[in-house]
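All of the numbers you see were taken from the coordinates with simple rules; none came from a lab. Remember, it's a predicted structure, so these values are computed and weren't measured experimentally. Cβ atoms are built from the backbone, for glycine too; each structure is taken alone.
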Structure P
Amino acid sequence: MKIRPLLAIIAILSGALVKGQTAYDAFRYSQETLQGSARYMALAGSFGALGGDFSAIVNNPAGAAVFLTSEIGLSANFTNQEVGASLGNGMKKLDQTRFDIDQFGMVFPLNDNREDSDWPRIAFAFNYQKNNDYDQSFNAVGTSNVGLDRYFLYYANGLALSNVSLLDGESIPELYQYLGDELGYGAQQAFLGYQGYVIDPVSNAANETQYLSNALYNTVSHDYFLRSNGAHKKYSFTLSGQYKNRLYLGLSINTHNIKYSQTGDLEEYGYTANSPIEALRFNNELHTLGNGVSVQLGAILRVGSGLRWGISYHSPTWLTLYDETVQFLVADYYDEVGFNSVTVEPNVVNSYPEYELRLPSKTTFSGAYTFGNRGLISVDYTRRNYGNASFQEMGESAYFSSVNQQIQDRYATATRWSVGGEYRMGKLSLRAGYFTESDRIKSVLSGISGYTLGLGYQNGGNVWGLALVDQTENSIQPLYNNGLTNNIKLESQPFQIILSYNFKL
């Protein structure tokens, strides 16, 4: 690689372009979906004051001491999901299905049968459960008066032409890799736009820093397809105790595992007849791996024979994440010779330094009333401020400070209500519930609501459960974080069937 004398100066001016994390990334990893055992799901997750269920322990760790005997259980989830996506005019819908083991747990209570014991039961529990499943596909089609050229212009203006021009004997992969190492993500985007003939400099001077678009349009058509997969998995290690006959206390240490991959492919066309650009295709892959830790505290208080109150606090989740990206650009264009097509495909995997992300805490208040052995009704209320998510790193970072401000400006404090009931008829239990979460994105329809039904059957130490969950979730996400920031409106309607089997030891 030949020396580029302007590089040091441009690196100082373009420090904000080195990183690629966005406000939407923080929101994605903060979201949680209703997951867990069949009984928990059938009661819409309203278990904060009840306990005695593996997923209830995830809700409130004090619930582990409600188990009377040792138990092992697992739950399988079949989901059919319809996702509708729109870029402004009309909505296109895609269906997909998945099957997975979403929950596995075990609990071991130690009982002290002495009448004068202050702590008649101590319980140790472990539970694995998905916080969120990222398997999703959608196809958003629409028109806009903002094109992909704006994306490349955003990153190119202010960057010297000498940095994105190939020297003699220099290849596209070499310069793309070099720019990523020295200047970061933003300079690579400018390089793709210039080498793909989407943008050109105002002059051919080596120190030229202003660029013009070769795409002429009044409106352009967009066809965007995204496929994502992965999961946010949570492993809870719980210690819980019953104090006398009324109070249950619990502590969970949680480890988190994030695995996320997405491929986004945008096709753009519909330029004016005199436009040098005929069509564009921009493909981006993102792969994220990470681990983290969080802590939960909880309590359940029994009042009288049937009334129970619960409270739990889930600390912020501290994640350490690592990203890799791959991208390419295809451009169809006309020049003085005629029609041409160029593919700028560096075939370079961009590996970025680890970074820290703190997900927001949440607090849940719960109440329940049990009607002896006949049944129960339960209500949970949860608050979580999605605007409190934040990126962190050692030292000051102007870029992360800017993104954190965007998170605060865009995302809201959401409240979640869930209510569930159970009616027992001998060995058979009938269950139902409803849940709703208010808008998580400010000034945007972005809430969740759903209905649940379920059955339970117990024969000796064998317990089976079935739950059906039908919900609707509204959200938005931007096409890109800068330049072309049109929002994709998403309406997801997952229908879940959950089967659980527990064995009392």
Structure Q
Amino acid sequence: MATSEHAGSDDGNWNVAKSLFHSAGRREFLTRAGAAGLGLLASRLPLGAQAPDLWTEAATILRRIAAPVFPNRTFDITRYGAAPDKDATTAIRAAIDACHAAGGGRVVVPKGRFETGAIALRSNVNLVIVDGATLAFSRDPSAYLPLVLTRFEGVEMMNYSPFIYAFEQQNIGISGGGTLDGQADAGHWWVWRERQLGPNGDRARLMDMATRGVPVAQRVFGAGHFLRPVFVQPYRCQNVLIEGVSVVNSPMWELNPVLCQNVTVRGVTVRSHGPNNDGCDPESCRDVLIERCQFDTGDDCIALKSGRNADGRRVNTPIENVIIRDCEMKDGHGGVVIGSEISGGARNIFAEHCRMDSPQLDRVLRFKTNAERGGVIERVAIRDITVGQVAEAIVAADFYYEEGDTGAFTPVLRDVEVRRVTSRKSQYAFLLKGYDRSPISNVRVSDCTFDGVERDDILQAVRNVVFDNVRVNGVVKNLTR
């Protein structure tokens, strides 16, 4: 099997990094070598040696992230013909166009329930859904035409527009205390999942197109097909804010910025238990802050992605520089998840001060990939996480997810740090399954307490593991191997 293209470390680079670290000192090393040098050094340190602090990079990332600020102009959609309980699509589009033409400002949805089809945001426009307002999105697929460039499960295609979409815009926002209601249920949108599956289903057709290198413009779906649109998707945008709103009843993934830079998701509440109802899925984005959000979902709460298989490798853009803090996770397959569409890689991922607790929450930190996806995942750190109970594991990593070990793109997972995590109940503390030819490496766990653990850890193909002051069911468990 071939290894991922970024998996190896050049010995010459390693020698330079090692020399710089020892001669110049840690602070100078971080300044001159940067994050890439930090990861290289951490991956090659002797077992048990003190690695550089990954959180130093988190502080640097935070200084770069800033939410956009919008001009003090207000465009109320009722001035453009919107009325409660009627189709406001045309009025919302007119208000956005007027706001954009004026140089930007706030497009306001006032109190009441307003129905709409697809919304396309434009630069310098903040869509404000005030407290007491609801935007209810049409169940008619034709309301999401014309087709747009989008991603479905990490593969580019032409499909129905996401409910709220922006393409190559700058300084855009969705804010306020109101509600975005996708109106999806077992009879609307969610039923499409079963129709898309199977060897002749739309999902398989799209994946086959990507494998064969069919140009994206020719991957045309939409009418007569069953690939569900996501709820909110800024695509190739800069300076994005999603703040304060509640998101319910989504067809599929809820918040899905793709190939964006400088993204802030703050104070959002997501409640949606349909199939593939991930809460927040930044995909191939750079510099992302997710804070003070609540997730209660039918799939992963937060899932970080970078494209799937051949198409992810074609675009070749990682998800990187992500800060997650002060969030609450209830139901879901995982609290903080990396994968499974991770072919472009992931690096510099940080989560802190989060609370997770539900018998229907499976894992706290989860990595999922395989030899079809590949990708390099590195420099992932969590700290100060408080867990009531989860159904499976505190940290789970699975190189055998879905297709397993059937492809030619060996995944890499290295430099994972877990600090000051406490939990009251789980089946496992750690459930890690790598490949013998590509072990999960450099896992450092310190000052953690895991109670109510039902089974011993599984550490399959894992090397350079350090447990320091880790207490499991009341017993101190120190480990260096």
Worksheet item: For which of P, Q does semi-axes √(5λ) of the Cα gyration tensor in Å, calculated from the coordinates, equal 38, 24, 23?
Response: Q
Practice prompt. Given a value of 0.50 for FRET efficiency 1/(1 + (r/R0)^6) of positions 174 and 390 (r between Cβ atoms, R0 = 30 Å, to 0.05), point me to the structure among P, Q it was derived from.
Written response: Q
Discussion item. I have 2.5 for distance in nm of label points 7 Å out along Cα→Cβ at positions 158 and 342, calculated from one of the structures P, Q. Which structure is it?
Written reply: P
Item to complete: Supply the structure label, taken from P, Q, corresponding to FRET efficiency 1/(1 + (r/R0)^6) of positions 78 and 166 (r between Cβ atoms, R0 = 35 Å, to 0.05) with the calculated value 0.90.
Response: Q
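Quick one: distance in nm of label points 7 Å out along Cα→Cβ at positions 102 and 118 came out at 4.1 when computed from one of P, Q, so which one is it? Please report the intermediate quantities before stating the final value.
Working: P: 4.1; Q: 2.6.
Corresponding structure: P.
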Item to complete: Identify which of structures P, Q gives the largest calculated value of relative contact order in percent (Cα under 8 Å, 6 or more apart).
Response: P
